[in-house]
Each structure stands twice: as structure tokens, then as C-alpha cells.
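Just so you know, all these numbers are worked out from the coordinates, no wet-lab data involved. For clarity, every value in this text was computed on a predicted model and none was experimentally measured. Cβ atoms are built from the backbone, for glycine too; each structure is taken alone.
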Structure I
């Protein structure tokens, strides 16, 4: 609202006034003279004069109201000497009394339409007649005139008696009033002329704005149009030529079904009906280009509502064919990637830039125990619990390092613990950051290769490199390493080391008669007895076939070695039960001592082997101690026997 008297408009609602409602109903055009009203702002009676103005679409945009205070007319009327019984009135063309002298507030605003006097007033532009007044039944001579092109009538009435008595005096008063009224009309005309100029300026601005708006709409890549509630086109931009092969002028007034075709119209009808009920619609569809090529588009129907009444629909159609093609290509690429990640044998985990999990492939789910939907949004360190290879301590996450250092982190060995079962998986983990086209990190991917079997195989191979495959006893390689350490400690501490060679008596016959399976099982049981007869610090080695070597480090005297020999003979003397068969075998052994019988393992082995050979030559089932190059090995007696030399 604008108020010509104040910079800040005074607050009031004039929606109930007839000079506003007459334009809202659309029943009146041009200037409207309202019934006299009491101002809500000043409390004074005034005569409203109003005119509507409209926007570019012909919609009512507002009402311009000018008000003439009735007190002004009354001050004019008070100066007139009408004489006794005289009266002066200002009527609207439809018969409503706007002002009267003498003042009668109960008469102001009253409609005299249909009365004989009013019919006379309305029958001509001006005139004089004699009649009785409707309001007070006084017979008067009425002179009336319509005010220019305005819907106003002025009546001057004197009682017949007064007219006859003061005809001349009244004549100049009436002329004066006519001049005043004419001046007022001139003033009103000036005001309306000024308003007309303002409206012309506003119209020019509106035309420019309309031109600018149409220019913008015509250069949009989307088809923009407006259909009324009967679905007839009222506006379309130039893009309609590309979509429908018709210019905006050719589309104007056409029903939307003529443009869409029967099939497309039937599919769009539910959306149109929803839009006409005031609900916005947004959907995708396929439309045929005038050249016959199918185009994907997104369509929006926006209701043009005035309160609860929908007057039409704004329509926007945007071509998304290229976007659809890119979406399909992206989907195909993602599907190929998904199938690739699903089919590869390594575990793959993807995260965002904060290290929150966004994807796990099936292998990763198997290793970690997390399902993809359950792991989504969780910290990667919670999902992948990486520990050091010994499984004792947590290990830094390669993915976190990749995000922090902005570079690929190469393979890191570690152990992943299964979420629920606690099962350990040996893995090699690598990670790389994911960057967008601007080089900004928006995520990371880590790959875990399950090397559990490989590690187990490596450990197995390492074990086999140092242990006998049949008996799981240290082999000659490990024996030599332990012998070197034992000899080094003996030299440092001033102690002795014993090397004992042992061979089974009659083992070849068992192999030949009962088979290698029986022979192998016999060797396994023998290895267990040998291991049980020595200290934990001693080493029992299978040299090959049925030949064994026992290394006794850190001994103080030869008798300790002889004592171990007797323990071994006793432990191995009991029969062996193999495949349900009891077998009895004997042992022949030879012993050599550091430092008396050799300075290194090779010399000690050679001399122990010679003592063992002597035991076999002497009848087997005995141990002999090496006595030097020129002496025969000494027999080691069983417990209770007499040994010539063993101490």
C-alpha cells in the first residue's frame, strides 16, 4: 500500500470497501465513485474515487484511490443561500446520494434509484424539473447536471416559494457553485491526467520488463509454457519449435493433447490432473522429437493457484538425453567395477575422505566378518583390525597413512582378526588415496591379500629345511648350526660337548619283510623315545635312513654322556607295536667328546661314527666311546655292569 500523505504508509485494510470490491469482482471498468465512507484512518467522511490497474497478464494488480472530504462539499454548500426549503445534492450516476445540503447524515449514502426524480435525473445530461423531494416531501424546482464524463450528478433545488421570491439571488449562487464544481472537476481532471502519465510510464516499464523476460525465456535450454485450466496453451517460448516443431504463435490456444499425441497425452493425464488440483508434479518421460528420435526429458507441472483455485499450469520440459546416456554409462561402469571387485580374490575396502567405510567386497566381508551394510559409515580401523605379524599389538592402518600422506602406501604385512570368530588371517595390505579431477582427496581404497596359506607354506618350507619330514626331528643342517653354537659356548665356559651316533640293528630286514610303512612308523616311535630320554637342551637329529645323531651340549664329564647312552638304550629296549605287530629292535651307538676327540663338529661326527661302527662289529646292541685313533672304542656298560673306561 502507498499513502500520499506519509512516507511510511498507515496500516489499514480496505478490502471490504465497495471501491475495491467492485474491481475484484470484475464488474466495473474505469473510474469508480464509491459511496461516502468514514475514514478508518482519520474518522472523517469522504468521497472515494478509485481506478484499477492491471499487470501484464491482465491480472488485477491494485487499486488507486483518491478521496474528497465531504466536509469540503459541506463548506461549499454552507456558503450557498438556498433559502428556506432549499437543498443541494451530489449523486452518483446509479442514484446513490453522496452529499446533501442541508446536512442529513441518515440520507448520505442512500440510494434513490428507481424513484421518479432519479429516473428524471438519469434520463438526460442536464435539465430542470419540478417535483416533490423523496427525502422530505417538499415541492421544489430541481436543476441538475451530470459532471463531465464522470459518474456524478449535481442537483440544486429550491422550494417553489423561495424560487419565486429570490430567483435572481439564487441564479448567481448557482452559477458560482457551478464554477466551483467545474474548478473541482478541472482539479480532478488534472489529478487523473497526472495519474494517467504515471500509468503510461509504468506501462512502458512493464513492456520493457516483459521484453526482457521473454528474451530470457526464449534463450533458456528448456521448453517453457503456460496452459490454462482447460489445458489450452497461453504462452510458450521459442524452444517449443525444437520440441514440437511449432512456433509459439502456432501453439497458442491449442489443447495440449494436440501437441503430445494420444499415447503421450494418456500417460501425462494423471500428472496433469494432479497439477490442476494444486499439487506440483515432477517426472521423467520419453518424448519423440519431430525428427522421430526419442529424447529423455524431465517434466515439471507447477500449478498457477489463486487461493484454492488453480487457473493454469506452468510447464517446463528439459532434455536430459545426454545426462541419461552418461548415467547409463556410469551405471555400466559401476556394475563392471562391482563385478570385478566381487570376482577378484583380494579383499577390497573403500572409504570416504574421513576414513569411513563405503564399500566392502565379498572377500573383505569374509576376512573381517563385517557385512557391507553393517560396516557402512564405520571407522575403517574398527572394520579392519590390523595387528603386527605376531598378532600381539595393533598396527597403523595403511589407509589412514595414505589419506594423511596423500600418496600410495605399499604392502604392509600384518594380521587381521575376524570380527566374531577371532580367526587370524595373515595379510599384505596396501592403500591408495582417491582424488577427484581437481586433485582433491575424496576417499581411499585399501587392498588386503590373504597370504595365510602362503605364510603357512613358507613356515612349513622353513621347518622342512631344518627338520626331518618323517620324524619331525632336526635335520643335519639344524644339527650343524646347533653344534657350532654348543662348541662356541663350551670353549667359552670350559665345558664339554658329546656327539652320539645311533643306528638300528636289523632295520633293513624289517623294511624288506614288513614294508616301508611299518619301517617309517617304527622310526617315528623311536624318535619319540629318543627325545624323551634326553634333556630339553639336547638335540636329537635324524641323519638319514635308520641313523640318528644326539648332541649333548654343556656336559662336565664323559660319564654324563655314558649315562645318557644307557638311558637311551633302556628307553628303546621295549618292543614297538606297529600296525598291531610287536617288534623288538636293538641300538648300536658311538660317542665322541669335545675337546678330547675333536675340535669341530666334523671331527666329532667322524669319530662318533667310527665308535658306532665298532659297536656293530662287536655284536651290536651296545654303545662305545671313542678312545683315540690308536685305541679301540670303549664299551659303555648297561646299568649294573662294569665298564673298563667311561669316566
Structure II
């Protein structure tokens, strides 16, 4: 039985679906059966038999015999298999190569798989060849795989405990694996603990037997205080995604190893305040309001991703005060909004909504009355940012005269002309379209007075923010025929879910296109956003990068190599950097690199230091006056 001395710790690690993401026998079958019309069917059957054996539903010997009989593999297939497996090493194994090198004498790969493909993979990580205990194939004269060495204990049931016993290890033995055969080592009394490895596959029967479920090697190293490539396991970092964020974002966060929860709709303030506890990363779109009260409940929140352009739904000042970085997607859906604007302009100026409504009611109204081309018309763009400028270019290409107004002086693109005042633009435009941000001072930017300044018969679009237009004033302008066509995509109040009824005074008015805040809702835009925002959030978590943040000083940092990184967020007051460096000097810590940026509220200092240092320095850095947050990366 297991020796209880503390002379050493030994780490018994499975190969298939643990060291690698895949079951090698299934991959070998896929290679060997190239060109076989039954390839998919046979590979699926091999997978089914593998699962039966791993769950303990059939004997391992039977599982092995049945799989090899289906393989029809040759020695020549092993080299391409090895090359393929090199690309399929588990992510957390790959990033913790240093652990395998440091503990080379104490790491054993014990697998019911085969040495022929295991040894080339694991020895590249520093695992000793003599510490690989596995089955071996038998071949005929032509090199065909005909069977396995039946004298090897690993070819039979409960072979792993027998192998562990023969090693006579003196110390604590930890087993990491995904199969029932790995648990059998603990069950037989030859291991202190069994860790169910679930990074690649999760088997309920195996998880139920585990002393600890470890979604990654990072988790195992963390709880056992062993050297790791990450300072904190990502499976302990909780991500909450709201409002039907594109599945690609969910995939990216899960690929990083985060714990991800998804909510289809938005949450109100009370719901979010409750749900955000213990969440480290929050992803929202435009409906969710992240208020100061919500943030007071966010005890672990590090960053927020707005999967849209605007961030007015987030209290950015409160985020700064709590050291929470906010990122958005300023460019990813620009084209989609612009195309909707162009499409609606054409539809409205041709009076298509009313024509279509009449047709559905049986009315055939073939007439050119109130139907115009957009060529030669004056387009007035209010807000000349990313969307406004791209709309300007496309509209001009369609033959329109483009005018724009922006509170900030912007360089005109093409032949667009800048108006000095909003009133000037409203007085000359045939079509007025809004593309402003959601800052509070833009509330009711367009009201009764502004509609009065517009031409009679104007086309009006709001694809920006709901609160920038006084809805009652717009309704009045439509009913008086001042506005003869309107396209509205955003509203002061919007339903939280698709099941809630949309209630608004604009319903059932003539020549009005109402859309449910879908300006950026194309597959292309949402996929772009779902790639862009997680990349920014991951860069912040993994490296400390803040480039593109809307509320943090922007820093783009070099890769962290052979160092630890101290991240210090503080109120922007004099003397904090001097205190940081004084503490580092007092602890005799060599600085490998230091990066600083500030804005009006925050100071953001990144210091890369050598790996060896007195850990008391962390406490001292956290206790500097005006510190908001401190974290360490390695």
C-alpha cells in the first residue's frame, strides 16, 4: 500500500484526453482508414468502445481488443500520428512545460495507450523515457498492427495499480486523468488523491469518484502550490455574457479556460446586482445598465466588454474608481449600420413602406407620386464619427450631396461639407440621419424646435441612441407631414427580451420603418464584435494590455517572458510611482521593465521583475496609499 512519508511528491498523468486533447487510437484510425468508405462509421465505433472502457462499462482488455481489430493500421501510420498529436497537446499542458522540466524525476506517464506514439510526445516536454509506462503494439512481417503485448499489466483490467505498486514510490502520489482506470490507482490505495481532468472530456462516473475536479493542469498546480505558467487558474475566473452575444465569443472564452455563464436577455439592476457577485468578466450589449449600485456588488469584477459601439450604459466613472477596465467595439459593426441607413433612405424616399403595406391589404397603387431618387438629394449627417464618415463616402458614391455637423471639428471626406451649426444642417438637408453617441448631454438633441428647423417633407433617421430624439416631437412632425418618412432603430425604452411587447407611439404611423435595434445586427458584424471584444479582454487579463480601453490609460505591453508582472492601478496623484520603486528597491528587486500611463483619474503602472523575490513586497505594494487594485501575472 501507499507509503505515507513526505520524502517527495509523484505525479501520475494519463495520456489520452489528458496530456493530449484526443484519444490517440481514434486519431490513428482516422489516419489508417483514409480512403475507406466506412471510415467515419468505424472511427465512431472505436470512440464508442473507448468510452465504454473509460467509464468502466466493459473490461479494458475487451476495449483494447475490439478497437485494434477495427483499426487496420500499419507501422507506417505511426509517424503521421505522432506529428498530428504534437498539435493536439492539451492547452494547459502546453503552457506548463516548465513544470515537466522541473519535476522530470517525479512525473510518470502511465497510460493504457501505446509507447510507440506516447514517448515522442511527452519526452519533448522533458518527461523521461523510462518514466513512460504504457502498452506496446505487436506487428506482423508487413508492419501491420496485429495486437498488443498481453504480458503487460496495462493490457488487462486494473493494470495501472499494478504498475504503480511495482514502482515502489516513497512519498505522496497524485493521479491526474480522465478515465476510470486512473481512479483505480486511488481505489487500490496507491495514490493519495485522484484528480479528474476535465479540460477535454468530462465523464460523470469518473468525476463522481474524484477527490478534486481539475478543469486544467493550471488548477492542479495552483491548489498544490506548484510552479505554473499562470498566477491564477482561468477556470476560477467567471465570465458572464448577457443579451444574446454571438456564440463565437462564448467559444473564445471557453477556449481560454474560463468558466462561462450565458444569459439570453438583459437583466435589470436588481437582477444584475445579484448575478454579478463573484463575476470577473462581464459582457453586455446596449440594453444592460451597469450602474454604480450594480458595481458595488461586483466584488471580483476586473473588466467589462461592451459588445457594441456605445458605452453610455456603463457608469465609466464608477468603473474607474473600482479599477475596472471597460472595452467596446468601436469599428466592428460600422459597415452594417451604414448599409441599413442607405437601405432605409432609399426605401423611405420611394415611399416603399406604405406601398408594401397597401399591397398586403390588397391595394394596387402603381404611381410615381411621392417617389424620388436619392441622386442629387442633400444628406445631412449629425455626428461625423466612424459610422458618419463611412456613410458619407457611400452616400456620395450614390450621387448625394453630403453635409455634416459634429461638435468636434472633423476632417471632411470626399466632397462632404461641414456645417457650423446644427440649425444650418437641418435647414438644408433633404434627409437627416443621426449618428451621435449616447452621452447624457445628447438627450433630446432633436426635439420640437429642431423638427421646426427642418425642410417640409424631410426624411429622418435615428440609428444612434434612443434618448437623443424626443419621440412625442417626432410623432407630431410625422402627423403634420413635416417628416414624410422615418427610420427608427433605437428607442428611449427597449424591451429586455424578445418576449416582451414593444410599446411606442411610433407604431402604425405612415411611411415609418421601425426596427428592433438591429443596426449592427448582421452575422458579419456580430462575429467581428465577438472576436474583437474577447481579444481585448483576454489581452487585459493575460498581459495587462489596456490598448483600446475607453476608461483606462492605454498601454500596449510586450510579451511577458521569464518574469513576473506587477500591475498597480491607483488614483492619479503625485508620488505613487516613487513609492512603488522605493518598495522594490527596499526589497532588492531588479526591475526588468516598467511602463506607465495616466489619465485624469487613474495611474496605471506595470513593472516586470525577476521571478525570485521576497513575497512580502506584494503586501507592501497593495498598501500604498491611493491604491485601487493590484494584481500579479506570471
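Comparing relative contact order in percent (Cα under 8 Å, 6 or more apart) across structures I, II, the highest figure is found for II.
For which of the structures I, II does the calculation of distance in nm of label points 7 Å out along Cα→Cβ at positions 127 and 559 return 2.5? That value comes from structure II.
Among candidates I, II, the computation of distance in nm of label points 7 Å out along Cα→Cβ at positions 463 and 511 that gave 2.0 used structure II. Here helix-only ellipticity at 222 nm (-39500 (n - 2.57) for each DSSP H run of 4 or more, over all residues; to 500) was derived from just one of the structures I, II, and that gives -10000; the source is II. When percent of Cα pairs over 36 Å apart is calculated for each of structures I, II, structure I gives the greatest result.
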